[in-house]
Structure 1
Amino acid sequence: LAGVDAAVRRVLGGEWTASDDAPEAAELATTAAAAVDLPGRPLAAANAGLALPDEPHLALWQALTTLREHRGDGHTVALVQREVDGVAAHVLAVAAGRADRAWLLKSRGWDDAAWDAAVARLTDRGWLADDELTPEGLAMVTAIEADTDRLALGPWAALGDTGCDRLVELLRPVRRAVVAAGEWPAGNPIGAPDPDLR
């Protein structure tokens with residue numbers, strides 16, 4: 001947590017961490033994180049089992065990490081159900097224009113052979129042609145993302161529309177500061193949606 005604390009203070013400064021926004025955002029995110037469905041979600045469960053830090057900005061980080069891992073575990077369920085392994089999942093993300101191949105190879109430690117083998121498997125399934133999504137591949141990616149969204153909905157439903165809208169409002173300047181500082185790597189498949197475009 002010391003690294004998270006240092007990064008938050010470097011990017012946002014002490015003014016935001018000392019503001020009323022930090023504890024309010026932490027409370028909202030913690031409420032949502034407390035509603036995650038844990039069975040079959042090992043990364044969400046591991047994070048949910050950690051004690052929340054006392055400092056609001058660190059409690060916020062921990063709650064958001066739990067929510068991120070909850071969504072990620074659900075995404076894994078949607079992929080495994082369709083027999084899509086980790087490399088193939090990222091090949092699909094690149095083909096869908098949501099990630100960068102070079103960044104993924106470097107960050108995941110995969111080599112070209114592993115990537116090319118996944119491309120071949122997806123091509124054999126009819127999901128790719130010349131490294132592009134086929135109509136069947138696009139339909140499958142759309143279904144995977146829809147299942148991921150559906151499986152991630154529980155905590156946000158528990159928070160409610162008003163709570164979700166308020167959390168977005170509170171995190172809007174945080175997102176802007178992180179992106180402006182160059183701390184969100186281009187090509188990252190998680191993404192950092194612009195709340196102003198929602």
Structure 2
Amino acid sequence: MSLYNLLSRRRMVRDYEDRPLERDKLERVLAAALRGPSAGNSQGISLVVVQKPENRRAVAELAGESDWVSRGYPAWLSLAPVHLILCAEPQVYWDRYSLPDKDAAEKNWPVPYWHVDAGCMLMILLLAALEEGLAAGFQGIHNLPGLAEHLGIPPNVEPIGLLTLGYSRSTRKGHSANRPARSQRIHLEQW
């Protein structure tokens with residue numbers, strides 16, 4: 001499938017079939033995630049793969065799924081057969097940019113580049129999942145008490161988000177808000 005076709009089909013899914021993921025598909029998605037760009041080749045983004053039902057239920061509870069369900073929405077985190085927790089290790093970037101081949105002044109970044117790298121990995125995961133015939137949904141989790149401890153994530157590692165993978169139960173197209181006009185988002189030569 002072409003990249004443009006994948007992009008036209010990409011959407012966030014929060015409704016999964018009760019069906020396990022094939023190991024080979026998951027392995028290809030994970031391998032693709034490791035091929036993304038990284039600032040200064042720091043390689044400071046990692047994944048925690050959660051597949052056991054009891055661990056997925058615990059993650060769903062820590063992520064507030066019961067509140068979501070109490071407001072009338074269907075459960076989705078606990079139903080997805082795979083959770084991928086994207087994690088950033090900021091110190092890896094600071095260490096990398098302290099090496100002789102980097103300018104120490106580059107550490108005065110206008111944005112934390114580990115967030116940029118995590119976004120790159122997330123997009124690769126979304127597209128690789130789609131290429132494998134899988135669905136995916138993302139939830140930011142950067143400030144969930146108890147999650148890091150439950151998953152054994154060290155204190156120096158920052159959980160960024162949770163990506164669910166599985167087979168979509170629904171074939172309907174997403175119903176997100178209308179996108180702004182192209183001219184509002186793409187500016188040629190100047191704003």
Structure 3
Amino acid sequence: MCEGYTGFDETGHWIASGADYGYGDTRGRRKIMLWSREPWRDVNAIGHSSLPPGRFIAGTTDTNCGPVHVMGLAIPWAMAHVATGQKNRNPWQDHMRYLDHVPDILANRPPAVPLIVTGDFNQRVPRGRQPKAVFEKLSEVFLGAVDLWTAGEITGADRQPVCHIGGSSELRPLAAGAFSRRQRSGKILNDHDAVTARIARA
């Protein structure tokens with residue numbers, strides 16, 4: 001779950017990124033949270049010492065596919081700390097800085113355990129209006145490690161998503177879908193549609 005609040009559902013098991021993501025600590029709000037029916041282990045809320053804070057969570061849990069390591073990413077949007085927040089960044093600066101460290105994070109995951117990567121990537125895949133260099137960087141860091149199952153147009157989404165789900169070669173997608181950010185009344189619940197994926201062992 002991207003940009004949710006802790007403590008709203010006591011069923012299952014939750015892990016969450018840190019509270020401070022650079023815009024002040026809003027009580028209970030987290031940039032990224034992961035849920036499982038089974039307990040989590042190998043929990044990591046740092047990812048890399050140079051990542052912006054409050055934007056990463058990972059853990060291993062047991063599933064119908066066996067043990068799976070799940071990484072939740074909240075990659076900063078293009079204007080993070082440019083006109084708001086700390087106001088000392090250039091467009092895409094924090095986004096690119098985050099991507100710089102993703103290969104090290106992927107390389108240090110638990111060995112021989114299938115991987116799921118999910119979260120707010122703040123980029124459309126295939127490329128939308130983001131700069132070519134930014135899109136190429138995203139493609140480069142996941143190449144050979146993670147296939148994005150939610151690339152392209154997704155049934156149920158209002159528009160091409162910027163939140164994604166992908167995984168390592170030990171897993172395969174059975175179906176990808178989305179829930180609209182709009183209620184039937186037209187009320188907008190979020191600025192992003194929610195994406196889903198059903199998966200199996202490859």
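Where a number appears in this text, it was derived from the coordinates with a stated rule and is not lab data. Quick caveat: nothing in here was measured; it's all calculated off a predicted structure.
What to note about this one:
- For 26 (relative contact order in percent (Cα under 8 Å, 6 or more apart), calculated) the corresponding structure among 1, 2, 3: 1
- Structure from which -4000 was derived, helix-only ellipticity at 222 nm (-39500 (n - 2.57) for each DSSP H run of 4 or more, over all residues; to 500), options 1, 2, 3: 3
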